[in-house]
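Following this line, the structures themselves.
Here, each number is a calculation from the coordinates, and none is a lab measurement. Since the model is a prediction, treat every value here as computed from it, not as a measurement. Cβ atoms are built from the backbone, for glycine too; each structure is taken alone.
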Structure P
Amino acid sequence: MQKIDINVILKLPTPKKLIILGAIWLVVVVVFYFLLYGAKMSEKSELTVKLAGLKKTVAEKQQMANNVPRLKKEREELTAQLSMALAQLPNEKEIANLLQNISDAAKSSRLEILTFKPGKEAPKGFYAEVTIDMKVEGRYANLVAFYERVAGLPRIVNISRLTVTSGKEVRGEIMMSANFIATTFKFLPQAAEAKK
């Protein structure tokens with residue numbers, strides 16, 4: 001291998017020295033770019049993409065964290081609403097009491113109960129419908145008072161298939177007969193547990 005004599009380069013005219021110096025700088029820049037700068041730039045672009053993804057994830061998590069108090073409050077409200085709804089669905093022990101309340105509402109409205117026949121339960125998921133076939137007789141105002149009392153019960157009671165017929169006259173007042181189905185609902189805890 002031949003040694004480069006620096007004196008030969010120093011004796012060259014200035015334009016040739018500048019060309020040689022430019023070539024050396026060009027080699028240094030190309031080597032620097034491909035060995036250091038280019039690799040670091042591609043690494044930087046990868047890290048920039050990764051950083052953008054992490055920022056997006058952090059923003060989503062922050063938004064979720066900001067929603068936690070609102071979601072907790074909504075959960076508490078829904079739990080309270082569920083408790084209120086379940087309070088309107090009696091369990092097995094309270095059905096007999098509810099049937100007694102309906103009977104008492106008829107008696108306190110001065111209606112004569114001609115038929116009071118509880119039907120079979122019809123399961124509907126987490127609750128069951130309990131029907132009562134009823135026939136009562138009394139004045140029109142007494143029927144209205146009875147329906148208002150039933151509507152005021154703390155439990156849900158629906159009146160359906162209502163037929164009202166006028167009957168005999170007693171002491172100047174026309175007595176009316178009403179046939180209807182009173183439907184109430186019973187909570188089935190085993191069905192609710194199975195659904196969970």
Structure Q
Amino acid sequence: MAVFNLKDREIQCKVVYYGPGRCGKTTNLEYIFKAYKKQIKGDMVSINTEGDRTLFFDFLPMNLGKINGCDVKVQLFTVPGQVQYKSTRKLVLKGVDGIVFVADSLDVRREKNMLALKDLQQNLKSYDLNIFKIPIVIQYNKRDLEKEGIPLMSCEKMEKDLNRQLKAPSFAASAFSGQGVGKTLQSCLNLTLKHLHKQFNWADK
């Protein structure tokens with residue numbers, strides 16, 4: 001849940017990158033951290049396992065400037081995708097305002113994508129949040145691997161698997177090269193800020 005500081009006219013919100021293990025969530029944040037240096041305040045914090053997988057979260061505060069006289073600051077988090085970190089994923093989701101679901105385009109990861117989306121829905125429900133009402137964007141990651149001859153699912157197939165009911169904005173991307181990363185983030189921020197505007201109606205505060 002976003003925090004509105006009336007005295008300082010500041011809104012602080014939280015966006016979480018969610019998805020199966022090794023789908024590219026951390027790589028997304030690493031690219032954003034490098035590409036949007038001017039908008040970033042502070043350092044990115046990462047706690048990893050021996051296998052260099054995200055264990056807890058990446059923390060990346062972003063300052064978007066003023067909207068209707070209010071400073072808007074965004075915190076970006078990732079969650080660990082591995083099954084054994086289910087409780088950590090739930091913890092990181094607490095207070096979430098917007099979600100980027102990062103799906104792995106590798107053909108062999110189809111089931112893991114669908115299980116991760118189901119896991120997201122269940123964890124949101126535990127906080128009385130509806131996956132169909134919260135701002136969410138889907139990213140079909142690793143599209144760059146197609147040119148290397150690695151079997152990938154088509155975006156159309158992934159849409160049917162993951163987005164048939166959600167009907168969320170979706171983007172083909174490569175977090176490694178940066179393709180689609182900015183568009184994914186921008187879309188999620190737009191949806192999140194529109195949602196918060198309805199919640200806070202901050203122009204009238």
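Results, tabulated for the structure shown:
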{"quantity": "When distance in nm of label points 7 Å out along Cα→Cβ at positions 43 and 107 is computed for each of P, Q, the largest belongs to", "calculated": "P"}
{"quantity": "Structure with the greatest value (metric Cα Rg over 2.2 N^0.38 Å, for residues 139-186 alone, set P, Q)", "calculated": "P"}
{"quantity": "Structure (P, Q) behind the derived value -19500 of helix-only ellipticity at 222 nm (-39500 (n - 2.57) for each DSSP H run of 4 or more, over all residues; to 500)", "calculated": "P"}
{"quantity": "Distance in nm of label points 7 Å out along Cα→Cβ at positions 27 and 75 from the coordinates reads 2.7; which among P, Q", "calculated": "Q"}
{"quantity": "Computed 17.2 for Kirkwood radius over Cα pairs in Å - originating structure among P, Q", "calculated": "Q"}
{"quantity": "Structures P, Q, by relative contact order in percent (Cα under 8 Å, 6 or more apart): label with the highest value", "calculated": "Q"}
